[in-house]
1. One of P, Q was used to compute distance in nm of label points 7 Å out along Cα→Cβ at positions 75 and 99, and the answer was 2.1. Which one was it?
2. Here Rg and Dmax of the Cα atoms in Å has been calculated and equals 14.0, 45, so which of P, Q was it run on?
3. I have 1.46 for Rg/Rh (Cα atoms, Kirkwood Rh), for residues 51-106 alone, calculated from one of the structures P, Q. Which structure is it?
4. Computing relative contact order in percent (Cα under 8 Å, 6 or more apart) for each of P, Q, which one ends up highest?
5. Supply the structure label, taken from P, Q, corresponding to helix-only ellipticity at 222 nm (-39500 (n - 2.57) for each DSSP H run of 4 or more, over all residues; to 500) with the calculated value -31000.
Structure P
Amino acid sequence: MQDYTMQQVRQVNAELRLFLGRVGEALVGRRNFTAEDVRAIAGPVSAMAPVVSQAKQLRAASGELRKELEIYAQNLAEMDQAFERLRCVLLTRCAQVAARRGHLETVRLWAHTWQQTQ
């Protein structure tokens, strides 16, 4: 049972590291981070629910598993920080879009006024 759990935790850690890479790429503008990416993160995290509920016993039973669970916790903390940075980027982009939309509306009104004077 511990071997299966160890394998599962390692797999989830690998997937979370991959997702952290994707978020990092999105933060520097090299790729889009989509709703599908967020949904894909939910899978490994929810798969860890039974393991997390037994984490205290598992840590006591195996030092190697304790280390993997600590890595999992670290990955979650990094994911939380990455999502906060991504949220800031998205809020900034929304503000930029709103400003551009306002500018376009001003140009539209100016063009309409100019047409009336012709």
Structure Q
Amino acid sequence: MPTNKGARSRGNKAEALLQHQLTDAGYEVRRTHLSAFPDIIAWNDSQFLMIEVKARAIRNDGTNRTQVVNKALSLFRSAAKQLKVVHNGATLLCYVRIDDAWIAYEWTESGTRQTVPVVKGET
């Protein structure tokens, strides 16, 4: 099982990669610090995104991809529910990085739904 240090390192790398990819896609991007929610705030002339980033590894311990994603989304939902104020028009997203690809989920009043990622999964 990976250590917290390994998980933090994987998470930091995923955040840095997403920041770079969003910048390349024409967004202004800021990363928050100290594991604050959201990890990344990005905007352009038509979108304001608040993004939580989760990096996950699939291990050979019987855990499947769905379980890994569901655990990441559970953390995202908990954090999103705790927000007291959300910028009008902001989109709350969770980007999960698995196998060098992004899976994106959007928070809505009724929960989360999978959506098309703004960026591709290239490394």
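Please treat every number below as a calculation from the coordinates, not as lab data. Fair warning: this is a prediction, and the values are worked out from it, not measured in the lab. Cβ atoms are built from the backbone, for glycine too; each structure is taken alone.
1. This figure was derived from Q.
2. The correct label is Q.
3. Checking each candidate, the match is P.
4. Values: P: 33; Q: 20.
Largest calculated value belongs to P.
5. P
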